1. Out of P, Q, which one gives -19000 for helix-only ellipticity at 222 nm (-39500 (n - 2.57) for each DSSP H run of 4 or more, over all residues; to 500) as computed from the coordinates?
2. Assign the value 0.50, calculated as FRET efficiency 1/(1 + (r/R0)^6) of positions 178 and 250 (r between Cβ atoms, R0 = 30 Å, to 0.05), to the correct structure from P, Q.
3. One of P, Q was used to calculate distance in nm of label points 7 Å out along Cα→Cβ at positions 122 and 290, giving 2.7; which?
4. Hey, Cα Rg over 2.2 N^0.38 Å derived from one of P, Q reads 1.08; which structure?
5. Hey, relative contact order in percent (Cα under 8 Å, 6 or more apart) derived from one of P, Q reads 20; which structure?
6. On Cα Rg over 2.2 N^0.38 Å, for residues 146-313 alone, which of the structures labelled P, Q is highest?
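Values quoted throughout were computed directly from the atomic coordinates according to the rules given, and no laboratory measurement underlies them. Model, not experiment: these values are computed from the prediction. Cβ atoms are built from the backbone, for glycine too; each structure is taken alone.
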Structure P
Amino acid sequence: MAQIDNDIIKFLRENPLSSSPEIHKGIGKGSYATVKRAIANLLENGQIVSEGQRRATRYQVSSANQLLGHIDIAAYFEKEIDERDIQEGFNFQLVREVLAKVDVFTAEEANSLQQLQEEFRHNIAHMSPDVYNKEMERLAIDLSWKSSQIEGNTYSLLETERLLKDKETAAGKPKDDATMLLNHKEALNFIIDNPNYVVPLTIARIEDVHSILVKDLPVERNIRQRRVGISGTNYKPLDNEHQIREALEDMCNLINNKENIFEKSLLALVLLSYIQAFNDGNKRTARIISNAILIANQYCPISFRTIDSVEYKKAMLIFYEQNNISVFKEIFIEQFKFAVKTYF
């Protein structure tokens, strides 16, 4: 039954508002009675929704399943950009209604993350201030390097360490690469020195962090007033400053009203990237704000050191195009575990 459930979900993602006979024919598995039972089960569990009555009944994937359902990454990216059926524009309903009503982490995932957080608390309780500060510095270097590498920075991890510790620039590297890395470290230092800066989260505080990250770079500060495109996708972010501010306000309200710290952090990570409020530096800002939320609540920060840049971007594209957070959620869980086990 589980496989038929998955086949029905997959079919309805590609063919929304299908009837039960169309679903049965489309998946090509099981008897019609078996498919009908599976549909009833999916309706009961909230994975799909229906409209119409009797023979006119049609089915489609629910908002919760769209957000959290499994996506085969390899199969998804076998299709070229123009072949993918996507949500092309910004989805206000996703922030205002879907995410406001859904727990992003399952009970099992939330429990696993909380156990890791307890391990972090136990470990740092037995650390001297000097050892703790050294580990935080190591994490900050790794985060500055990886966050910049995801954006195309050419510094290696060793070169980043020399730059941030000794202010030694790497020969033959663009000046802006060094500036980007130094700005990351400055932004992290600012958050560590002002741990409650993003509590509550506001647009002004997000803009402040962005300003630190783009200092002395050819990047405009403040909310953008013109269109911006994203390579690798047909998703089109909002292009109206007032709507961008509205989306940011909705995001801040959502995050401030959530109770689970991990959920707050993950939502900041994906939604700031999704909104694309700035002409450049959106994902960098998202990673710092996400960590600022963790730090403000005495949670272990994340360096993202072991995530492949391409896999990170693919997970983000899936959120842009399908409003599905499942792939990025896996990255978040893996990277939080890595941070606890590696640094503390």
Structure Q
Amino acid sequence: MSHFILHCDLDCFFAAVEERDNPKYMGEPIIIGADPKEGKGRGVVSTCNYEARKFGLHSAMPISQAYKRCPHGIYLHPNFEKYHKASKEVMEIVNSYSDMFQQVSIDEAYLDISDKCINYKEVRDLAEKLKDKVQKKVGITISIGCASTKSIAKIASDCNKPNGITIVEPNQIKDFLKNMDITKISGIGKKSRIYYNKNGIFTIGDIINTPLPKMKQMFGKNGEFVWKVANGLDNREVKEFTADRKSISKERTFYEDTSDFDEVLSKLEEINDKIHEFVYKNKIYYKTVSLKIRLEGFLTFTRAHSFAHHIQDKNKVLYVIIDLLNQFSTMNKKVRLVGIKLSNLEKKSNMTQTTLLNYVLV
């Protein structure tokens, strides 16, 4: 049976909700995040719309730097209650098209429609109906990628934004991917790209053309994973995970010890995103966030912060992690490893409105 997997990705989600509720913002650069305080604020950009991106703004950029590049932008504090309400409305629509549904973040979800369609024309028709229904019912746009694997569907959803549909049939995979930068594959970040580049791997086509044994020899398990992604052999299913867990954690070691704060922050953001793919997918909430950091000389530290209530939001976690990271800024040592752990977990089938209001650090 053919596999038809959709990756549904809301376009500039937080900013889109603000534009929907404030028509006067349409066409203006909108930045969601910390107060810029006229360029003197601390904190980061949570997200921004396409107008703001024209000025070089992006998620996790220091808010002070964003203000310098775009002082005339509209800077808004995140309204998580409103965003989660909109997200819930969208995800109910997406889920209505198939029981094989997997939410991976507040603005992303996978859908397996293999039992709903028999060819790619039907796939496109279904995707069009889904996209139009989201825009009509919720008032925001969604971009959809479709392929035979989750990883390629995710790459495809980013190719025709905003409000677009991209379909990649199995016989089109190699041509579709071959000229893309390797960082289009989840699992290859800015730092690991340097390591891949040093070994002659610049495009996904280079991965496709490298034998699997050589990829494993050069890059280990990561090399095997990206090779399978590039060759359309990622067989991960769209499904919920039901096992009980006490904590969720991920950590990454830098190829070379670094003192570059932006590089460390970028890696932590990448880890945070990956953890929350799992968190949102499995409807898991947590109270405690821990930062693990290993400095040169293998000095290892952990710092933790607990919320008053169970929450589920990667932006709040990122703010906490940055605050914990700042405790090490005066040590003048390079960083070897960073990691994030979420603990005091609670699995919920539905999130109540009272829980939605508890997005305040204490």
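1. Numbers: P: -19000; Q: -11500.
Computed on structure P.
2. On the way: P: 0.25; Q: 0.50.
Traced to structure Q.
3. P
4. Values: P: 1.08; Q: 0.99.
Working through the options, I get structure P.
5. Working: P: 20; Q: 15.
Comparing all candidates, it corresponds to P.
6. Working: P: 1.02; Q: 1.17.
Structure Q comes out on top.
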